[in-house]
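Below, each structure is written out as structure tokens.
Every number in this text was worked out from the coordinates using simple rules, so none of it is lab data. Predicted model only: the values in this text are computed from it and were never measured. Cβ atoms are built from the backbone, for glycine too; each structure is taken alone.
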Structure 1
Amino acid sequence: MNIEMNDIEAILARHSVRNYLPDRIEDEKVNLLKRKIDELNLSGNLHLQFIEDAGSTYNRLLNRAMGLGSAPSVIACVGADSDDLDQRVGYYGEKLVLYAQKLGLNTCWAGTFNRRNIGAEIADGERLVISIAIGYGKEQGTPHKSKTAEQVTEASDDAPEWFKKGVEMALLAPTAVNQQKFLIKYGSDETVEFVDKAMMLGQVDLGIVKCHFEIGSGRDMAI
């Protein structure tokens, strides 16, 4: 457990992992995860839930083919349904993913899973957006092929260093099928605009990208 790892170090160390060891997560780490989830749920008005036994959450053929069927535990990303729910799930969920990395755990955002079998508590007016597989990976994952800063930004050549550092971290954000279909615009009045260009899970991706940009730039992007 390397709780002293900072957020940028966690971003650099973390890669999606789809194949897991059967080892259960120790009680100490489960308690830390639940405490962090409580904090994020309060901040993001969410109902994120750690489910220790993933059971048959990942029993679909695609999940098994990817290796996710081996994930011992799962985080159900639930919240009161609203126009910005997906983006909040991405933003606060990625904070949890990076925290898990600091605990020595591995994760994978998974939009395809058995929604009936996940065992999440979903109250009236709430919606289950996506899942996060979590446990100890058989390996640590590998870096994905990335677009260039020029391909995902709309900014003048004299954009400040904080913006460039934010984009650098945003390019390391996990996105659906690794498409990186987002655009980050820098305005002359130092405003930053994020544009979703994806066909699926684009708003979740945008929330994750905002989380990474915030860490790199030091500017508050809270949703």
Structure 2
Amino acid sequence: MPMVMERIKQVRQTRLSSVDPGARKLADRPSQFRDTFNPKAFIAIPEVSSERRKYIPVAYFSEETIASNTTQIVPNASEYHFGVLTSIMHMSWVKYTCGRLKSDFRYSNSIVYNNYPWPKAASQKNKDRVELKAQQVLDVRAEFPDSSLADLYDPLTMPSKLVKAHQELDKAVDLCYRSQAFATEAARIEFLFELYQEYTAPLLKVAKKKKHKPSG
């Protein structure tokens, strides 16, 4: 308890000495977070994750959890969104587009997430299958309450049951993109960039027209 009180005192002092009027005002409430507005549920994606992992550990949280500045969040996301974001398809995109901290993945919303080409016309049947397999991943995680996500997604300690659940989820996500299996990661990333070009081509045409629009 003395350590907690000391930390609260330090927070108060830091806020009092801030050049930000809003921060100084919050010095009267040093035990509270500055930002407390949270969606009812959200997916959290760590900004930095080991390159050794096959999957970035993505997780669901409720409004009772306040995300730190070292995570990216997807508010009010469904299990379908969770399933796609924790799939090998999304990870292929991450590897080719993310920044790096030394050699580790550095995930960003502006470069990775906002540019990710989601399935173009996935059927409801395929989306439902992704949600089912995503829930199975969450269920298997819950079977290991004493293990952190870092433990569960370490290549050396990842439970075989979780590996299998992810493999089934990967197949379900692939079907949202096309019925033909992807033989290699190169085939995946080639497909994703072709889809990205298809999505962005109309935007480039509009930008080109504006650029060459004659002045009146």
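Worth pointing out:
- Distance in nm of label points 7 Å out along Cα→Cβ at positions 7 and 95 from the coordinates reads 0.8; which among 1, 2: 1
- Parent structure of the calculated result 25, given that relative contact order in percent (Cα under 8 Å, 6 or more apart) is the read-out and 1, 2 the choices: 1
- Mean count of other Cβ atoms within 10 Å over residues 79-86 - highest-scoring structure of 1, 2: 2
- Which of 1, 2 leads on mean projected area of the Cα convex hull in nm², largest value: 2
- Test item: helix-only ellipticity at 222 nm (-39500 (n - 2.57) for each DSSP H run of 4 or more, over all residues; to 500) calculated as -11000, pick one of 1, 2: 1
- Given 0.97 for Rg/Rh (Cα atoms, Kirkwood Rh), for residues 63-134 alone, calculated: source structure among 1, 2: 1
- When distance in nm of label points 7 Å out along Cα→Cβ at positions 175 and 191 is computed for each of 1, 2, the one that comes out at 2.2 is 1.
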